Structure formats: structure tokens, C-alpha cells
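Listed next: structures, encoded as C-alpha cells.
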Structure 1
């Protein structure tokens, strides 16, 4: 299994990092920042091969790249197979509305179907070939719903917190995970609205040591010395798992 980070930074592109998102096996995309399209092209990813896009929540650094992908499919890179887009309840309405505001008429029939799947906590769901679970996370709960996802790919279980503060739901999300991609916005301490290295230390102690933790959504370079099986994401870096 191949996991490639398109970016590893927070909303402020701290340290010159691009906005956090990653791609598994060049087919399954997790979050869609504004730089989604140029980074997929830089990596040489065949755009029609994308099968599923997971959106954790609708802050701009996590979904604003979608209209450019839809534009590409109309004018430059036709696709025919369905594209699955997973997100919080209402994902179809706000994605289609936002795309239409960016480029009027790009949501028209373009030879393929966009098939939206709303996250439903507490049950196993399907999106294209993938089986996944959605778990609510603790991120600006007063204004929107945010989800983490646990997905099975190539015999591995990958869990992704998206943006969140520390919460017990993280351990539900990470149950049985081979890999946990975790928000670690703060190089020291924790909160507000996101986790930091203090939270990562607690999570590392409570998770199985076999679970590889990859830290992303960074505002700096956290010192992970002494944290077993914890690595830090970087822009366009690829991790391989057997």
C-alpha cells in the first residue's frame, strides 16, 4: 500500500507547507484542498483513476479543490466511471452549490456520475470498492459536523482523524488500525480546535504499538523523539506499507 501526502500543513500554510491531504494507492483521496489538482498532476496521478474522495468537513482547506477537478473532467480529462464523494450530511448540496458558484455549469452531465455518500456514524458503509466507518470528531462542533474515517485498503486499516481536538472518539476510530493519520497542529501543547504533541503522546500510550502514527496538519516540526512508531508527514512524501 502506498500513502502519499499532497500537503501536510494547516489552514495558514505554516512554514510554507501545503494544505494537508493524502492519497492512497493513487485512487483514494482524503480531503481536497485548493492545491488538489496541481499536486495530483505533479505526482503524475491519472485523474480518471480516482475512485473515492473523503471529505472530513467543509472548511476551505479541506474541500475547495473539488471544483477544479470537476472542471478538469469537463474540458481536459474526460472520465466515464462513477466518482464517489464521501462527506458529512449535506455533502452533495454544499459541494454542488460551491462548484457551481466557482464555475457556472460545471455540475452539468459530463459523461460520469458523482455519487455522494453521507457519513452515518455507528455503521459500516460502502463507497465504490471501499468499506469504511465514519466517527464524529471534536472540531468546531458549534458550526459544523466533522468526521474521521476508518477505511480498509489492501488488507490494511487506515484511520484518519481529519481536524479535531483530543476526544475519546479517536480511540473508537483507531480501533484495529494499522495506520493512524492524526491532526497534530501544535508542535507543543494542545488546542484550541486541534490536537498538539501533548495529545499525540497520550494517544501513543493508549494505542497498540503496532499502529503507525503519521502526524499532519502541522504548524511546525514537532519533536517526535521518544515516540515509538510515530512519523511526521511532509509535502509530497510517500510512505509504503507491506
Structure 2
């Protein structure tokens, strides 16, 4: 299975257009959160409409997995905590979103929502506990925020998720596909990949220009590549 990972596109529609063209060379495209951009003059409802169309176009070429990030929260859930309600309306056919667990080429992929407090945190734990019963071999998670470590380093401080290491210890997935910290792969002391036990974690970071920073994950060959405007790095798995 070949997966193309990117994240934190923040309504850069040319990046989604590029993904639509690139998707045909992969089994799946994973976009690990922060699709919306609150700093844009474009209203959120207009961004959402355009993003739904863009995600659907990518899904015509390959399986798409799209999780929410902190910038994607647009409503309140039953517990009063913020949720990305709009992304639920994107679910269709080859397009999986928050709360979904889908098997592609014998690999189970679980899409985790951003958690805003104890209620949505419990939802993430329940999602993964239930998905664990379906696991046979390889298991990939989309989880927007990385744990404290190289993937969460901004160059000045860490912004790590405190739940993720606990979940990794409990379930030991094959890989976790993250984002959130744009600078981490480009900073001294940061990285685009790291390992916790047997689990690999990836964060492609964010770069300017018409093409997104990305990680190409080839599970059959046991190899990951980080591709940016600065070049290509390869990590055996």
C-alpha cells in the first residue's frame, strides 16, 4: 500500500488541485487536518463548499482520509466542546473522515477527530478501542497533533499532544500520520519522522509554493520519503 501524506493546507486550493493530479499514483491520500484557514477573508462556509468539492475530486482518483485539526472546528458537539461538524458532510465512497475506520489493501486506517476536551477525548479513545478489534496486521491512524518530541518542535518550544503516547502504548499501531506543527521538519532538533516503540510517526510540515510538503509511505517496500522544495529524504521502516 502506498500512501501520500500531507497536512495543514489551510485552504490553499492549488495544493488540493495538485493532490488531485498526484493521487492516481497512490492507493490513498491522507490529509492530516487543518483544511480551513481562519485568517482568510473568505468566509468559512465558502471555504467549506470549495473544500468539499476538492476532497471529492481527489477521491475520484484514490482513497482519501481526511481528519480534522484545530482550525477546522466550526460547531459545538453534544458535550459542548468544539467539533468539525462540516467534515462529516464530506464522507462518501472513497472519502473517509473523522470517526471512520476503513480497510484498504489489508491495512486498517482510522481517522481520528481533533479533541477539544474530556468528552471529545473520550470519543477518540472509544474510536480506537473499537477499531482495535478489527485489526489483523497493519494499522494506520490519522491524528492531527503529534506527541511531544521531534515532530512537535517549533524551534522554540514543543506543542505535543498528551493523549497520543498513551494511545500508542495501548494499541501499538503501525504508523501515525500527523501535522499541526508546520515548522518541525525544517527546524534543528525537529524532524519529519520519529519512532515510539514499534510505531512510526510522520509530519510532513508546511511549505510555501504551489506544491505541498509531503511524505510518501510505501508499506510494501518498508520505506518513507519526505519530499519538499529543499529535496528528498528517505527513511527505511
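Coordinate-derived values only; no laboratory data. Keep in mind that what you see is a predicted model, and the values were worked out from it rather than measured. Cβ atoms are built from the backbone, for glycine too; each structure is taken alone.
A value of 25.2 was computed for mean count of other Cβ atoms within 10 Å over residues 64-71; which of 1, 2 is the source structure? Computing mean count of other Cβ atoms within 10 Å over residues 64-71 on every structure in 1, 2 gives 25.2 only for 2. Comparing distance in nm of label points 7 Å out along Cα→Cβ at positions 88 and 120 across structures 1, 2, the highest figure comes from 1.
Set 1, 2, criterion mean count of other Cβ atoms within 10 Å over residues 56-63: the highest-scoring structure is 1. Each of 1, 2 could give distance in nm of label points 7 Å out along Cα→Cβ at positions 8 and 144, but the derived value 1.3 comes from 2.
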